[in-house]
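A.B. asks: Down below are the structures I want you to see.
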Structure I
Amino acid sequence: MNRLLALWDTTVGKKVAMAVTGIAMVLFLVSHMISNVLIYTNPQHLDDYGAWLRSFGPLLWVARGGLLTLVIIHIVAARQLTVRAHSARTAAYSELDLEVATYAARTMRWGGVLLVVFIAFHLLHFTLGLLPPGFDFRPGEAGRNVMVGMQTTWVAVFYAVAMVSLGAHFWHGIWSTFQTLGLNHPAWNRSRKVIAIGLAILVAGGFLSIPLGAMLGFLHP
């Protein structure tokens, strides 16, 4: 435990923590996205997925607690690294490595804040059914809840903006994870760019298709 705490106190340790928690969240989001897009084939598939999750009983809340812990570790490490970076920086973004100066890299912090707000709203929206006021939430009817919930324009727009932010976060985050884990050999750089962009488009695009589908009339109750 002392060794872990000592590692956590280092910049490298915080970057590793961000990389590991990021990979775990990527795996979760890939599976979550796949389950969500099943709504296009039959909303009942989403209901069945929700019922399967609830069948785990208390273990589901343990898993949710674990995911929340990963998110908190990721946020704390990101915040502390940002503070250290600002303290140590001696060059403007225009003088730094081109990859670090990408739009995604510049907006990681504010994109992260938006995603935290989104996660809170998403849980209150589709897990607890408390937002927005007047939402006709029906427990156990996940497919129907998603389609009804996306009929409110501002809600669909908020989800769409959040998913664009998720894509940018994924792009730079996955690229940085390769670098943190030492997979940044010049021979692999092209491949890791392709993987980072591909995963960002796959995951964020899959999620983004749902609010866009609702606004364009492809998804309706």
Structure II
Amino acid sequence: MGKSLLSIDWDYFIYTQKWNLGSYIENTRSIINLWYKRYIQSKIRGRDIQKSFQLSSEVNTFWEKIKEHFSFANGIKAYVSDSNSLSYDIAREHKYSKVYLFDSHADLGYGGLSSLDFEVNCANWLGKLLKDKQIKQAIIIYSPYTSENPEYFKSINNAFNVKYTSLDDLDKGIETSAIHICRSGAWTPPWLDEKFVQFVDALGIPYKTMNYTARKWDIKNINLSDQIYYLMA
């Protein structure tokens, strides 16, 4: 039985130069309405927001590389959700000792150690696992496109066993018995959702979806009423 959880955030593969999306509560407003609002505002300025987000070619070879380093246990479980905070529940329930996180964000908590006093959310779930002694180590593999720096989490890094590394530098034969793939819809655009589904299917393992809703992206049929509604989001 594997003793680690492999957690992968879809934003690991998405690159943008022009947009700082900030931090949001994950709900319908942030997952879909704000994307329409950004599209409409960009169109008014004569720009197409869809051209501002690029998907890394690494998405096509990722699983192949993962299998060079990770050994999948018999009966491995796979989960798909919109929020990465589900990784907290998975790791806690199955008592994994390590979490390997591929992400543009460390999710350790963005206010130092005090941020771990709040309830589990998409921004602190990994730090909460460490503080609550649910895991012994967190291994973070940052996206090449991240704007974060490990120094941002100095107090948490000093308090717990946190390691930052790259995919190529990971050991071989890391035993894992669960994979969680997160869409992070508040930070990843809906027009790439079809690519996301293709990525998940390419894993080749049956998966369970939890708190995940397919998004409809239809910019051809937005009427004036829709535009006003989204601009007020």
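A.B. asks: Which structure, out of I, II, was helix-only ellipticity at 222 nm (-39500 (n - 2.57) for each DSSP H run of 4 or more, over all residues; to 500) derived from, given a value of -24500?
C.D. replies: I
A.B. asks: So Cα Rg over 2.2 N^0.38 Å, computed for just one structure, reads 1.11; which one of I, II is that?
C.D. replies: Here the read-out was taken from I.
A.B. asks: Between I, II, which one scores greatest on distance in nm of label points 7 Å out along Cα→Cβ at positions 7 and 135?
C.D. replies: The maximum falls on structure I.
A.B. asks: Can I ask one more? Computing percent of Cα pairs over 18 Å apart, for residues 87-158 alone gives 32 for which of I, II?
C.D. replies: It must be structure II, since only it matches.
A.B. asks: Additional query: By the measure relative contact order in percent (Cα under 8 Å, 6 or more apart), tell me the structure among I, II with the highest figure.
C.D. replies: II
A.B. asks: Then there's this: From I, II, which structure was distance in nm of label points 7 Å out along Cα→Cβ at positions 119 and 175 = 2.3 calculated on?
C.D. replies: Structure of origin is I.
Any read-out appearing in this document is the output of simple, stated calculations on the displayed coordinates, not a laboratory observation. No experiment lies behind these values; they were computed from the predicted model shown. Cβ atoms are built from the backbone, for glycine too; each structure is taken alone.
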